[in-house]
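Take a look at the structures below.
Please treat every number below as a calculation from the coordinates, not as lab data. The structure displayed is predicted, hence computed values, not measured ones. Cβ atoms are built from the backbone, for glycine too; each structure is taken alone.
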Structure 1
Amino acid sequence: MKSQQGWTAEQIPDQTKRVFVVTGANSGLGLATTRALAHKGAQVILAVRDEAKGHRAVAEITAEQPGAHLEVRQLDLANLDSVRAFADRLRSESARLDVLVNNAGVMAPPRTVSAQGHELQFAVNHLGHFALTGLLLDLLADGNDPRVVTMSSTNHRQGRLFFDDLSGERKYSPMGFYNQSKFANAVFGWELHRRLTAAGSPVRSVLAHPGYTSTNLQTSAPVGLVKLLFGRILTPLAQSPDRGALPQLYAATAPDVEGGQFIGPDGTAELRGAPKRVQIAPAAADAETGHRLWELSERLTAVRFAFPAT
């Protein structure tokens, strides 16, 4: 895919009757994604940790777009019990799902552990989305042009998996473990593509990253120098959430997107610009790494993916 110079959310095809789940949909990239999809007629389920914030986001969008098809559902990706409850509720209420956008994330907090005792960034950014995808995969398989879009980052190229210290008990670096989580997102998205293809599934797994975008990701969790750098000093270089959401919107809706592709901005160092296909780090596409992370994630989440028989 060449750079889609000038591609904007206005070029999203009509999404009427398509059903999306967007995690972290109440702010930042998730809110921008939800707004753009609603504008094109999609039904969007806002999967949010704070339902009150989710309802405020719905009110904001419907004030601009009366009649938008939006629903709020509680989801705490840091708690695997919440992930299961969300999936169970969706399955009981909805007969179909077309696109899952694994958007939510946390960046560079002080060392914190999840409800199940996992390092928070790995838990939210990777494990929660891994479990959610596995629990909804059969719904997606029956969808219309079904896709899983997983948000990574250019930081995945600086990341690696600390298999001997995943929770940072021995040594913790906020940005080092953020990079690990974004690397895990890339490994997961690629390995999911590989397994879906091998199984002959109609679901496409696509990766995306937003470049450098100004959102509350840089201010809500980081502390100290990281918060100062990304939350204040470098913000003049950042693009808006509406622009930063374009790669994941393209990945979720463009007819020419193929499984396994990675969509990011076309500007210098992929920091900003129109969507284009970018390169995944070779280490993230390594089959052995993908297999190892997959087996580990299944064990940590107790979720096994049900792929169709070939």
Structure 2
Amino acid sequence: MTTPPVFRFAPSPNGFLHLGHARSALLNFDLARKTGGRFLLRIEDIDTTRCRPDYEAAIYEDLAWLGITWEQPVRRQSEHLALYGEALSRLAGEGLLYPAYESRADIAQLVREKEEAGVWPRDPDGAPIYPGTARHWSRVEREARMQSGAPYALRLDMTSALARTGALTWTEQGEGPNGEAGKVVARPEQWGDVILARKETPTSYHLSVVVDDALQGVTHVVRGQDLFWATAVHRLLQGLLGLPEPAYRHHSLLMDESGHKLSKSTHSTALRALRAGGVTPDEVRRLTSLDIF
């Protein structure tokens, strides 16, 4: 008996959903319905400083208005921090994590120094990769810092991690920003020693998303092209933790009049505002170019 495909929509309750979210949610829901699969809703609320209960309630309201239904119970990441901690402990036990104590200001200064000496690499999102030397600190130095109670970030030793997994690829059923499709070569080294947790935040997006997808049996990850290159980090973590590889489908993004992707941080028009203005769910489908299902 063939196992039905499993799709998911996983918003963060740190603002109101906009048309870009509607495109992703509707696409996942429609694909699940078309293939006889399952559709899950996951609330990614690990950022306790920005996530709010009223935003979470609005997510349920907006999705229901669009005609989307989902399985119960909804998985909330804040309720599963211990599981992410287990994954971190496993990576730490294999010598793949190290604490780094530089502040954001410290890192910015280090980057300036590197750039003054020549070109310093940046990750696919345009941010400079971590330039610090904490990976090479002695055990004594690390323990002294930790005992001081200083804030820290747990970083993945990318060189050691890649030595464990070897070459990685993923199956792309959509396309990347430059038309990439089919078997895509994963290049997690482009991200440098990524952060997997902080002292005040016991997990990161990268870590929690791969743990959750595996535990929930997600077979198809359908999301925006802005996360296309992050898939390389996810494939690396899947390889290190022995987690299954889902198929990936990245879809194009909706842009505003200035050519920037719709975003909560730029206060793109929320679905609730469109609804209040008389826009119907069918019109949302047309606005998101998803009236083909």
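Values as computed for the structure displayed
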quantity	calculated
Structure (1, 2) behind the derived value 20.4 of mean count of other Cβ atoms within 10 Å over residues 74-81	1
Computed -0.60, -0.86, -1.44 for log10 I(q)/I(0) by the Debye sum over Cα atoms at q = 0.10, 0.12, 0.16 Å⁻¹ - originating structure among 1, 2	2
Comparison of 1, 2 by relative contact order in percent (Cα under 8 Å, 6 or more apart) - largest value held by	2
Highest-scoring label, criterion being distance in nm of label points 7 Å out along Cα→Cβ at positions 138 and 154, among 1, 2	1
